[in-house]
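**Q** See the structures that follow.
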Structure 1
Amino acid sequence: MSNDTDTLTLQPVSWSEASKALSELRRVVFIEEQGVPKDIEWDGRDNESRHVLALRGETPVGCGRLMPDGKIGRMAVLPSERGKGTGGAVLQRLIELAKESGMSRVYVHAQQHAAPFYRRAGFVPRGATFEEAGIPHTTMHLEIPQ
């Protein structure tokens with residue numbers, strides 16, 4: 001039996017309407033948990049990006065952003081929400097937004113430990129591993145079927 005607190009909803013949002021919830025999720029996951037420096041996390045690109053906010057009931061539990069060039073990033077899911085399909089749902093909604101915008105491909109700079117997650121969603125690695133914010137990453141691409 002489920003109730004409203006069990007329901008996951010995904011909301012496409014702009015930075016201006018949801019910056020408080022989005023920035024709190026990213027602060028917890030990237031700055032506190034992973035040690036990403038604030039000046040790297042807050043790159044000034046949020047206003048130009050489209051965002052997806054995942055809510056469990058009314059509580060923000062995950063997010064991600066789609067940049068105008070097709071880069072998906074800032075995928076953040078609270079530790080208590082991991083393994084429940086939240087990240088996959090956010091990713092799929094971001095891919096849908098890209099398709100709705102007429103994009104034929106998207107890409108990510110995947111943290112090495114997250115590469116299998118993106119691979120399961122159909123992303124293919126390209127190029128050598130590189131370091132970003134002190135964390136090993138791989139560029140991965142996904143062609144969007146039209």
Structure 2
Amino acid sequence: MRVIGVELSGNDANVCLLSLADEVFQIPDCRTRKLSLPKDAKAKELRYFQKTFAQLIQDYKIDQIVIRQRPMKGKFAGGAVGFKLEAALELLENVEVIVLTPTVIKESLKRNPVLVPMPDTGLKMFQEVAFNTAYAYLMKDKYAL
């Protein structure tokens with residue numbers, strides 16, 4: 001199974017590919033680490049973002065998109081652009097989109113900690129949340145909470 005973890009932060013979608021096959025995790029090389037949308041994005045830019053992400057899904061044969069849920073209100077609430085990005089991803093065809101709460105991610109990581117330090121993965125630090133989201137989802141499925 002190959003998934004792409006997504007953290008929506010401001011007007012960016014930080015992404016991380018992760019696959020699990022025969023009990024082995026792999027972080028495949030990916031041409032994109034972050035997709036951005038201008039803060040004053042109109043429909044044209046949103047369609048371009050969606051088309052770019054759809055191409056990424058097709059090119060890397062991704063089974064599922066796993067998005068880390070953001071609060072709708074409060075100190076860490078997501079902004080309007082972030083919710084546009086989430087909607088664009090949820091409306092993609094031919095791929096399942098899962099939204100995981102931070103609580104579910106935290107519980108999955110607690111029961112199944114990542115055994116490799118982040119610097120050793122080859123990922124950028126801004127991809128850590130996206131990686132943890134994908135990893136937590138795969139472990140949640142593999143070793144139920």
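No value in this document is a laboratory result; all are computed from the given coordinates. Note that the structure is predicted; figures quoted are calculated from it, not measured. Cβ atoms are built from the backbone, for glycine too; each structure is taken alone.
**Q** Given that helix-only ellipticity at 222 nm (-39500 (n - 2.57) for each DSSP H run of 4 or more, over all residues; to 500), derived from a single structure, equals -7000, which label among 1, 2 identifies that structure? Could you put the intermediate results ahead of the total?
**A** On the way: 1: -7000; 2: -11500.
Structure of origin is 1.
**Q** Could I ask something else about it? For relative contact order in percent (Cα under 8 Å, 6 or more apart), which structure out of 1, 2 has the highest calculated value?
**A** 2
**Q** One of 1, 2 was used to compute mean count of other Cβ atoms within 10 Å over residues 81-88, and the answer was 15.1. Which one was it? Working shown, then result.
**A** Values: 1: 15.1; 2: 18.9.
It must be structure 1, since only it matches.
**Q** Sticking with this one: Looking at mean count of other Cβ atoms within 10 Å over residues 25-32, point out which structure of 1, 2 has the largest value. Write out the running numbers ahead of the final one.
**A** Working: 1: 17.8; 2: 12.8.
Looking at the calculated values, the largest one is 1.
**Q** Assign the value 10.6, 32, calculated as Rg and Dmax of the Cα atoms in Å, for residues 49-88 alone, to the correct structure from 1, 2.
**A** Computed on structure 1.
**Q** From 1, 2, which structure was semi-axes √(5λ) of the Cα gyration tensor in Å, for residues 17-64 alone = 28, 11, 8 calculated on?
**A** Details: 1: 18, 15, 7; 2: 28, 11, 8.
Considering all the candidates, the number was obtained from 2.
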